[in-house]
Structure 1
Amino acid sequence: MEQSNTYYGAKIAIATGYYDLPNELNVPGERLPHVSHYYTEAHAFWNQDVVVVGGKNSAAEAALDLWRNGARVTMVHRDAELGSTIKYWVRPDIENRVKAGQIPMYFKSTVKEITAEGVAIEAPDGEKFLPAKQVFLLTGYHPDFHFIESLGVKLDPITKKPAMNPETHESNIPGVYLAGVVIGGRHTSEIFIENGRFHGKQIALALTARRAQAV
């Protein structure tokens, strides 16, 4: 039985992250038991066919880990090249594996359907079927836009970035502050540990400054 509690506060900071809301492909077979939006580990897939969908950090690192642990891994990416935000030490590794044919990569390709046997894709040279015992859809995640808007916070209709003061992180709703990846909207890769860790300090400084002014 679920239990709910009510808490009261003059201010609230929203830092709910985004990892629990994957960017779904909305294709047939996405809910099959061998399909996951979260990478686990490679050892269970030794000597098996695995398809990784995506072309950024998560997809690249998962594909490399799978390949190094004996899986026959293939990547599918909708863009013409790997993501620009891939870590500098990961990029040459994945690029070399792709160039060597050790990790086949289908660029400018989209998933049409997932079955128990594999993945049907639309590639530049036509439709193809990739056998797969496991499919990792590592296509990113997004904040809970509906929740943020329910607080009255305005989101840009295209980027979904919230209206807020970049210095204090206070949104267009007085007393509602935003921290972490939720301020990135659809561009979640713009927020990472190196810059996101300062958001809490900015909010704390804004709150203490207001308290001092009120005294």
Structure 2
Amino acid sequence: MLKVGLTGGIASGKSIVGEMFAARGVHLIQADHVAHELMQPGQSVYNDVVRQFGRGILNPDGSVNRTRLAELAFGKSGGAPRVKELNRIVHPAVIRREDAWMEQVGRNDPKAIAMVEAALILEAGAADRFDRLIVVTCRAEHRAERLARRLKIDQAAAQQEMERRMAAQLPDEEKVKAADYVIDNSGSLDATQKQVQHIYAELVAETGRQ
């Protein structure tokens, strides 16, 4: 089995790229979805996050209000950024869940390609878990446009939010240095699809799958 990490900065389009690989038969798990599951009431990660950040991050039903948590983590609420505190709680549990998933995929299909999509693979020092690392990049103005649409805010606010969150991430230049493959997602979806197809063919060749 080939273990592949897929990463990139905020709003680079890595989720779309991951879906393109999945459409070709790659097994895909998304770290954001894993983290969301682990922060459901009753989970140990949920308990640890509430203990660290207070019950003010909770909705009336007891679920985590991700917007409030993000405001505390990235310093948007006026305090010092606390993203490292959050990552220390969440990252180890997410990595354990991803590793267990990859092991299961390998047991089911020894020639499978198992891909983990995660924003902070390099920042978490977790790149050595993978046989290959793919980094998705795109131009800054495209990131801001995507983030504005995702968060339903104006372009100026999206630019500020992007800069705040990117402060907790390595710059693209550093990510690219560590990559086995780089996908430039600044152009059309068709252009991105062609890059994905080229890389997919090389990954399949590595697995020995016919």
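None of the figures in this text is laboratory data; all of them are computed from the coordinates on show. Nothing here was measured: the structure is a model prediction, and the numbers come from that model. Cβ atoms are built from the backbone, for glycine too; each structure is taken alone.
Below are the figures for this structure:
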read-out: Given 24 for relative contact order in percent (Cα under 8 Å, 6 or more apart), calculated: source structure among 1, 2; value: 1
read-out: For 67, 43, 33 (Cα extents along the principal axes in Å, calculated) the corresponding structure among 1, 2; value: 1
read-out: With distance in nm of label points 7 Å out along Cα→Cβ at positions 135 and 191 derived as 1.9, matching label from 1, 2; value: 2
read-out: Which of 1, 2 leads on distance in nm of label points 7 Å out along Cα→Cβ at positions 39 and 103, largest value; value: 2
read-out: Which entry (1, 2) yields the derived value 18.9 for mean count of other Cβ atoms within 10 Å over residues 15-22; value: 2
read-out: Read-out distance in nm of label points 7 Å out along Cα→Cβ at positions 111 and 175, computed value 3.2, structure in 1, 2; value: 2
read-out: Distance in nm of label points 7 Å out along Cα→Cβ at positions 7 and 119 from the coordinates reads 3.9; which among 1, 2; value: 1
read-out: If FRET efficiency 1/(1 + (r/R0)^6) of positions 31 and 63 (r between Cβ atoms, R0 = 25 Å, to 0.05) is computed and equals 0.85, the structure in 1, 2; value: 2
read-out: Top of 1, 2 by distance in nm of label points 7 Å out along Cα→Cβ at positions 95 and 127, largest first; value: 1
read-out: With helix-only ellipticity at 222 nm (-39500 (n - 2.57) for each DSSP H run of 4 or more, over all residues; to 500) derived as -16500, matching label from 1, 2; value: 2
